[in-house]
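> Structures are listed in the sections that come next.
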Structure P
C-alpha cells in the first residue's frame, strides 16, 4: 500500500481511498439527493414528504423526528445502504445536456485545508458552518462530498477512461434534472497505488463547491482533538469526503442575485444611484450578460443593460474585477444596504425567467444577472489568498449526496 510522507515532509495534496457506505444499485436514484445548499426549502420539503429513502433526511435536521443520525442508521439497518469491504477509490461521472465530467472520490485532509493546500475562493457564512459541523458530528460521518478542482493530469484521466471502458458502472441513474450519475469502484490494489502516486504530483487543489462543508470538517477535527486530547495522533475525523475533478472538464454558470429592500428604494432612485458606476440602457427583452463588466437588471417589469464604468480601476486586483464583487460593492452595499435588505441567490441553470418570476411575484424588488467567473479567475483568486463574495460560482452539473458516505468509525 502507498505510504504517505509525514505532515512535515510532504508538499502535495493528501488523498486516500476509503470504505464507502453506499446505497444498493437498485435504489441509488431514490437515495441520492441534491446537496442541501443547492436545494430550495420547497424542493426539500416536497422530496422528503414523497420519498422516505431520500438522503435529505440525513442532511437536514428538522426532517427526521429522531435526527440525522437516526435517519442514516435507518438506511443501514433496513438494508438500503451497505459498506464496501475494503478501501477503494471511486469514479464519479456526471452527464447532462451533452456535458460530461469524471472525477475520483476519496478522502481529503483537514490539515491540507488548514495549511492552504486546499484553497477556497469564496467567503463563508458562520451559521452555515456551525450547522454543518453539528450535522457531521451528529452523524459521525462525512455525508456529502466537497467538490474539488485540480489541474488536469493526463495519465489520471487515461486511467479513469480505461477503467470506465472495461467495467460497467456499479450504480447509474438519471436524476430529475436529466443528469446521469454513475459510480465505479476501483478496488484493484495496483491501480489504487498508481492513482495515489499520481495524486502526489498535485501541489494544491481548489474548492469549487462545498466551502461550508470543508470549513465544517476542519472545525469538527479541532473539536474532536480538544475532546480527546489527541494533539499528534491522527483521527478518522481528520479526513473528509471529497471528489477531485480536472479543471478542463468543468463548466461555471452564472449565480444571480435577487433583492428586496423592503420598499426602501424606488426604480427611479435605484437607476439614478447606479448611474454613478454603470452606463444604463433599457432593453426590449431579457438581458443575459455576454462578457465581463456587463450586467442585466430587472425591475418593475423591465430589463436594463448595465456596463461597469470603472474596469480599469479594478483590473489589478483578482477579486475586485470579478463581476460578483462589482455587484457586491456597487449595488448590494452601496445601493441596497445589504445589511438590512434580503438578498437571495439564483443558480444560472434556472434561467432568467426565474429572476422575472421572483420579482413579478412581489417576493423581490429587483434582480441582477451576472456574467460567471472563469475557472482561471477562480484559481487566481484562490492562489492570491483572496475571497469572492459568497455564492459567486455555480457549477453544473451538480454532484449529489448519498451515493458515497465516509463513516468515521469504519
Structure Q
C-alpha cells in the first residue's frame, strides 16, 4: 500500500519471475520469500530446506535436494545429492540378500548355487566327462568311475517288442520286432528275425511208443508220454495233478476270458445270462448308466444332470452355491467363497478384517478422507483419525495464521501503536 506519514511498509525478499524458487543460500532460517508473479510464499526451515508455505493456485511443495544411498546392498552411488537436476549413478555388485549374486564376473561354465540362506557361490566347470553330483554342502563334479552304478529295470531307447543286444563292449542296440511268425536267429554280426520257411529244421514223421488214439504230451524236458486211449465220447483232457487224462465235461462256473469284444471294450449284461460288449471310445469320456434295464453308454458328465452336491474347497471347489453378483468381488468366508454387493462408481473395496469386505468411501485410517466431496479452494487440516477439517479462503488478502491449536484465514494483526517498516535493498531471486 502507498507510504504514509504513519508507517513504512515492509517488503519481503521477492521475485517477479514466474516459477522462480529461492535457493537455500538466498535465505536465512525462518526468512520468508514471495514470488509475486505466481503468488507463492516460501520459507527456510531449521534444517535449511526451502518449503512452499502457500499458493493462490494450490501448488504442491518442491524438494530442493535429493540423495540416494545403497545401504547394505553392496551398491554405491555417485552424483548426489541433486539440488536442481542431474543423474545419480549406481555402481558395485548387488549382494544375494538383496536379490543379486554378489559376483561381478564369471568364468565360462561357472554354475551358481545357494551355499547359505543369503549366500550365492560359484562352482567352476568340472573336468571333461565329469558328472555333477550332490556333495556334503553343495554340488560337485566327480569322475564317473567313482560312482556306484545301480541296476536298471528298463533300458532307454528301443520300441515295443524290440530285443536288446550288445554291438560291442558297453554298447547296446535294439533289434526291432520281426514280422508275425518270424523267429529269432543268429546273423553274421547280430541277431535277426527270419521266416521259419528259411530254416533247415529236421522233421519227425512218427513218435516212438504210444498206441492208437493216444495223445502225446511232455512229462519233462526232453521226455514225452502218452495219454490213455479215450473210452467214452464227449470227454475232455484234464490235468489231474500228475498226468494228463480224460474226464467228463465239468460244470462251467466262471471264465477267465470271454469270446468276442476288442481291446478296451466293457462287458455288460444285455439280458439275463446274455453278455454284450460296449465299444471303447475317445479319451475323456465316462461310463454313464442308462438306468435300470437299459444298456450303459459312454459320454461326457453333465454338470447339471449327473452331478449333485457342492464341491468343497479341499477338493478344488468353492463350498458355496452363491450366485456371483454383477460388479461384486469374490472373497473367502473361511469355509466357502461368497460375493460382495456391488459398489457405486468411485468407491473402494474396504477390508473389515476377518469379516466380509464392502465397497465404500475410504476412511482416514485407510489413507482416505472419509469424504466424497471437497470444497473448492479450502485448505485441508488434519484432524487425527477423524475426517479432515477445512479452512475457507475468507477475505482477499488474508493469511493462514496459527493460534497454537489450529489455523484460520485472518488479516495480519498489527499491535496497537506499532509501526511497520520497509526493508530496503532486498534484491530479487
Structure R
C-alpha cells in the first residue's frame, strides 16, 4: 500500500512538473512586433516593440500601453530605472519600473538597436552604421562615437567597465572593451555569411555565448580570443539568448524556435513553443519561469500555471493617465488611467480651442485600480484634441490626434 501511494505521489509530481515545463501563449499585445521584454518578478513586466511600450502587473496576461508612437528595438533595466532605444535615434527613460517614460536627447537620428544599462548612471547604446553612445549620468547627456563602420546589433555592459558589442552587415563581428567603452578591440571579424545578433555572460564568469543567423552559436571563455561552435541543431536565425546562471540558459528565434542548455551553452535541446511566430526576446526571473515575445505581439510563458490569471496583481502606487492608443487614431482610441485610492473621477475631451467635446467619465466614484475608456471620434473633424483627468488632487492633460 505504501509503495502504491509513493508511486502515485511521484507520478503526480512528474505530471505537474511536465505541465509547468511547457511554453504556452498567454496574451497578444496590439503590435506587429515585440522586440524586448523584461520581467521584474512573476507579476510585473515590460515589453517594447513597434508602436511603443506596454506594462503588465499580472504575469503578462493583460497589458497597458504606457508609451505610444516610436518603433523600439531594445530595453534594459538597472533596478527600477530603465532605458529603451529605437529607430531615428529615439531614447526613453523610466525611473518607476516602466510605469512612465520620458524622452531623452540622443544627438543622433540613426536607428538604435541595443541598450545595456550597467549601473545607475552608466549605459551603452549601439546601432546603425556602427554608432556607439554612452552615458555616465543616467542619460542626461550622451557621448557619440563612430569608431565602428558596420551595423551593431547588440551590446552588453558590465559594472566593471568591461563589455562587448556584436554585428554586423558584412561579417561576423565581436568587439570588446575593458575601460568603459573608451577603447575597443575587434577580436572577431570573419566573413562567411554569418552575423551575430545577441549574447549573454554566464553569471560570475568570463564565459560569453553569442547567437546569430543560420543557427550560429559561438562560445568563448576568454573574451573572444578563442571560440568553440556548439551545435544548435537548426538553420533558423537565432535572435536572443538569456542565461540565468552559469549553467542554465535559453535561446529563441525564427519559426518559434526555443532551445535550452543546462551545461553553460555547450549543448542545446529544443523545447516546444506551440508557435511559428518569429521570437525576438527572452526574460527569466529564475531557472524555471520566463517569457518570450516576438512577431504579431505574441507573449509566451513557461513556469506559471497555464490558463490561470494571476491573483493579487500589483496595485497602482500613484495617479496616472497614459497616452491614448492608437495615436493618431481613426475613429476610435483607448485611454487608460490608474487611481491608487478610491476617488471621484472626471475625464473630459476638449478641442484645440478648449471647448468641451465629450465627457468620458462624469465625476463618477471609482474604486482604486486601473481603468480603460474608449473614445469615438466618428462625428468629429480631424484635428488635435486634449483629454483631461481630475481625480482627487490629481489633474493631468494629454494630447491626441484624430486623422480621417
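> Comparing distance in nm of label points 7 Å out along Cα→Cβ at positions 243 and 363 across P, Q, R, which is largest? All intermediate terms of the calculation are to be shown ahead of the outcome.
Working: P: 2.7; Q: 10.1; R: 6.2.
By distance in nm of label points 7 Å out along Cα→Cβ at positions 243 and 363, the leading structure of P, Q, R is Q.
> Here's another thing I want to ask about it. Which of P, Q, R yields 28, 26, 18 for semi-axes √(5λ) of the Cα gyration tensor in Å, for residues 99-330 alone, as computed?
Attributed to the structure labelled R.
> Same structure, new question: Comparing structures P, Q, R by mean projected area of the Cα convex hull in nm², which one has the largest value?
When mean projected area of the Cα convex hull in nm² is calculated for P, Q, R, structure Q comes out on top.
Read-outs throughout are calculated quantities, based only on the coordinates presented, and are distinct from any laboratory measurement. No experiment lies behind these values; they were computed from the predicted model shown. Cβ atoms are built from the backbone, for glycine too; each structure is taken alone.
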